[in-house]
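Enquirer: Listed after this line are the structures, all set down as structure tokens.
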Structure I
Amino acid sequence: MAILSLVKHVKEPLHIYVLTINYQNSKPLTSKTINTLDKIVKEGAKTSFVRMIDATEIFKRRLPKANMKSYFTPCSMLRLYLDEIPELPKDRLLYLDYDVLCRKDPAEFYNMNLDGIEAAGVLDIYGKHFYRYNFPKKDYMNSGVLLFNMAECEKSHIFPRAVELCTKRRMMLADQAALNKVIKKRKLMPRKYNEQQDKPKKDTVFHHFSNNFKFFPVFHIQKVKPHQIEKVHKVLKLTEYDDIIKEYEKIKENL
């Protein structure tokens, strides 16, 4: 669904790299799935592609030992190993969680000036109230949508430093916490580039289906992901993605 949303709104060729591992309960995607998605993006532009990268061995070489029993699967840590994957671009790289849907053309975000910047992102809607690295300014970014200047990241070694933190120190939202600790040169962007609430706004570019706190009728954590169609309709009462949902269900049935 994330890829279908990009195809819908991005006019330029899409070079999409899907990171996957075969470790514990995390099972890799099949080549059939990737080939199907590759054909779909090529319908928009012949030079577009979807490639799968199995990062299992890279991950196993430096396990984030202190955080292996966290709430999240090991796949959440894969963004910390981007520097070890030779196939990835060496200039700018847009990282997206699988539960992020594109609503508008993100060209302005993707093509922003990154001179002297390691990463650009949006404040985490909850974490910004509790974590700050340049007090008193709010600067705790959500890691679901991050635009990396890979050349600048290589200079400051942010990825190996983040992995090192995760091997030694147990943290809440470990991958996000680690990146926020090591990224010193960050660019904070408007909320429209990573809307983390249930319903997007008119100007939302990326809608991130992240977990949300709800207080009525009792306190609970609301977890709805794009592929949970019934919840998207009944809990979030969202219908704007129905065209993508229809295409997703057709592809899923064929697979």
Structure II
Amino acid sequence: METTDSLDALRLLPLGDAAWTVEFGARIDPALHGRVLGLLEAAERIRKEDAFAGIVDLVPTFRSLTVCYDPLLCDGERLGQTLLSLARTTGAVRRDGRHWHLPVCFDDDFAPDLDDLAQTKGLSRETVIERLLGATFRVYMIGFMPGFPYMGGLPEALEMPRLKSPRKAVPARSLAVAGAMCAVYPWESPGGWRLLGRTPIPLFSARDALSPALLTSGDRVSWRAVGRDEFTDLEAAASSGGLKRDSLLIGENPS
């Protein structure tokens, strides 16, 4: 079954035989993401009911929510129609989540694309850094690899396309931009985003079994610049388990 709601462009799409994806549109913006989060909260509520106890995972993205379920424990057709009904009636939610203040080092070897971006945009290196530090980024989704945050909020003046030839190896914890998005590579991997710095903070840690990914959809991130010595100290503390995640938060979690 594939259902399209002509009134508001909702689409209910089967993802194999054990998941539904509800799409709200085809663009990336906070209003659309708010509707995704509204449905996410509604789905979190119904999975507590016996009829939908077979829901095993909820995966929000920029513009959609995927609901994975055990077909032996849940009526897939009923679940799909319930999700579509909830999507039509549930309003947008602004889930501010946690506000992180994360360190980033802009030394040359950590930021191989910083000077090129500055020159292309007619800005000084210092101005690029200043604008990055002055922005608040919102985490829209986690994807590509465990802990990889897709974040909106990049100042328009810093928008750049991906590299024409992706790197075979991007160092772990590299702060990167592409298009209107900002991200951090949790692990070393190939990648074509432009590298502007590096954080000493792991984006994924098996030490925290309940939430191994540092960031989640709805979180906000602000950056603060650190020098090489502080970077090294924080990296060592994080590696040894001596750095508490809560120390990186601004204020209290409002949700």
Structure III
Amino acid sequence: MKIARLVNCALAAAVIILLASAAQAAMKTQWIDYKQGATPLSGYLVYNDAVHGRQPGVLMIHDRSGFSTGTLADAEMIAKLGYVVFAEDIFGKGVVPKTVPEMTDLITIYDKDRALMRARALAGFDVLKAQPMVDPAKLASVGYCFGGTVGIELVETGAPLLGFIAVHGAFRNFTPEAAKNIKARVLILHGAEDPVAPMDELNAVISQFRAAKVDFEVNLYSGAAHGFTKPQNPSEMRADDEYKVAMTRFFKDLLAH
């Protein structure tokens, strides 16, 4: 009897290991080269290769760090919720800033040239739509930090997204009348103590959304500052947990099969 139990336990353990390995193997990642105008770009695609048929797609827009290890990890985390994720490239192929001054210089280029920002965002959106495993009728986007700004510029082009999420985004210098072009639902997940994007700037964009009758929602996290996805205190740890719950719910509501 003891031998039989040991054999059964060993078999069960082997099955668990095989299932875990299969699940891990099913997640595929690849870099996709593309261009916006003459500028070479390269984005990060993540999807579950074990799923047959077309799947909802999520365009992820990176923060000021570009394709850092955190950006890649976030793309993979979202893909595991059941979506094809394309983390688009805003800065250019191989451009990964190493210091805060480098990051600031890069995002300033696009903050001052909103037409270029929109063009980069649309180029990546086109790549996501073109993937053969993606359902072009079920597309959404999420932007972190600087990516929150880019994402709002993207939906203000009227791009056919069902929804957009800004995670500790920034909200300066939008053209007020452009909000009328938004077709997507918008979810803003924001730290109430964010010094980079303070409440008056958030309130300004909310006013623009209200005037344009945009379908939007705002979740404010008390005690959380900017970048709460890299938490520095208990309030930001809570915000980091709760934003993932809110994001999961929002995408499920929009993109459910």
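Enquirer: Where does the value 12.6 come from, among I, II, III, when mean count of other Cβ atoms within 10 Å over residues 86-93 is the thing being computed?
Expert: Here the read-out was taken from I.
Enquirer: Please compute distance in nm of label points 7 Å out along Cα→Cβ at positions 62 and 230 for structures I, II, III and give me the label with the greatest value.
Expert: Ranking I, II, III on distance in nm of label points 7 Å out along Cα→Cβ at positions 62 and 230, first place is I.
Enquirer: Then there is this: I have 2.4 for distance in nm of label points 7 Å out along Cα→Cβ at positions 78 and 102, calculated from one of the structures I, II, III. Which structure is it?
Expert: III
Where a number appears in this text, it was derived from the coordinates with a stated rule and is not lab data. Just so we're clear, the structure is a prediction, and the values are computed from it rather than from any experiment. Cβ atoms are built from the backbone, for glycine too; each structure is taken alone.
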